[in-house]
Structure I
Amino acid sequence: MPPLQTVVLRHDTPDGSFHFDWLFAVDEPPAMKLVCLRLESTPQGAEVGRRIRADRLADHRTLYLNYEGPISGNRGSVTRVATGRYEGDVEVGRVRVTWEQHDVQEWLIRDGDVERVR
């Protein structure tokens, strides 16, 4: 399977707090869905060995691969901070990400956190 899209969005909430949503396209269009991990900090630029708290959220709509702006229902707004392509299986727990800036990283995805391993 060819590499699939991934994006990191900064989600600013109405109460003034923020987090990052790391979205992974699963499957090719038109059956595509986005697996979403809520992170405390952005994975792009993280050093090898860095662990980031991560919570699995409900799958997101594919429009978020390219969307920036307000979220309906007064849930805040999102801004894209990183884009790239990934190989591997988000469900199994190991992915290789090539960010738009050509930085290549490998991540373990576990219940409760993600860890950069390469």
Structure II
Amino acid sequence: MELSHEQKNLYRAIAELAYAIAKADKTLEEAEIEAFENAVREELEVDEWLAEIHFKILRTSIKPDLESAYNHSMFLIKNNQKGLTPELVAKFQRILQKVANVAGVSNEEQAILDRFNQDIKKFL
């Protein structure tokens, strides 16, 4: 099954959200990268490479600040909410939690998780 255009953009959004979580403590640890890659393989299964590639581009080329990454991810979600389902949101929440759990959830990471959980309600 091929992903829709909206779903592809939502996969990019989860990469940006995970990047924001990983950068919340100012450093991007190798363990956080591995946690993200493992989580998207487990949770997304089909075309998870889209999220993996976007995450790699973010961390190696674009390197946005935390707020820019978060805001762009929410922009992608808003503009592609047609592809958003409660099941996909639950997968996103699990992915983000796995990245945050790598070194224990910091206050900054928890703030982003809480913000996402509040913001995503607007789109369901």
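Computing distance in nm of label points 7 Å out along Cα→Cβ at positions 67 and 83 for each of I, II, which one ends up highest?
Values: I: 1.6; II: 2.9.
Structure II comes out on top.
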Of the structures I, II, the one that 0 was derived from, the read-out being helix-only ellipticity at 222 nm (-39500 (n - 2.57) for each DSSP H run of 4 or more, over all residues; to 500): I
Answer label among I, II for the case where distance in nm of label points 7 Å out along Cα→Cβ at positions 19 and 99, calculated from the coordinates, equals 2.1: I
Origin of the derived value 2.7 (distance in nm of label points 7 Å out along Cα→Cβ at positions 35 and 75; candidates I, II): II
Given 42 for relative contact order in percent (Cα under 8 Å, 6 or more apart), calculated: source structure among I, II: II
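Starting from the value 0.9: which structure in I, II was distance in nm of label points 7 Å out along Cα→Cβ at positions 59 and 91 calculated from?
Values: I: 0.9; II: 2.1.
Matching structure: I.
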Computed 19.5 for mean count of other Cβ atoms within 10 Å over residues 51-58 - originating structure among I, II: II
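Read the figures in this text as sums done on the coordinates, not as results from a lab. Computed from a prediction, not measured in an experiment: that's the story for all the values here. Cβ atoms are built from the backbone, for glycine too; each structure is taken alone.
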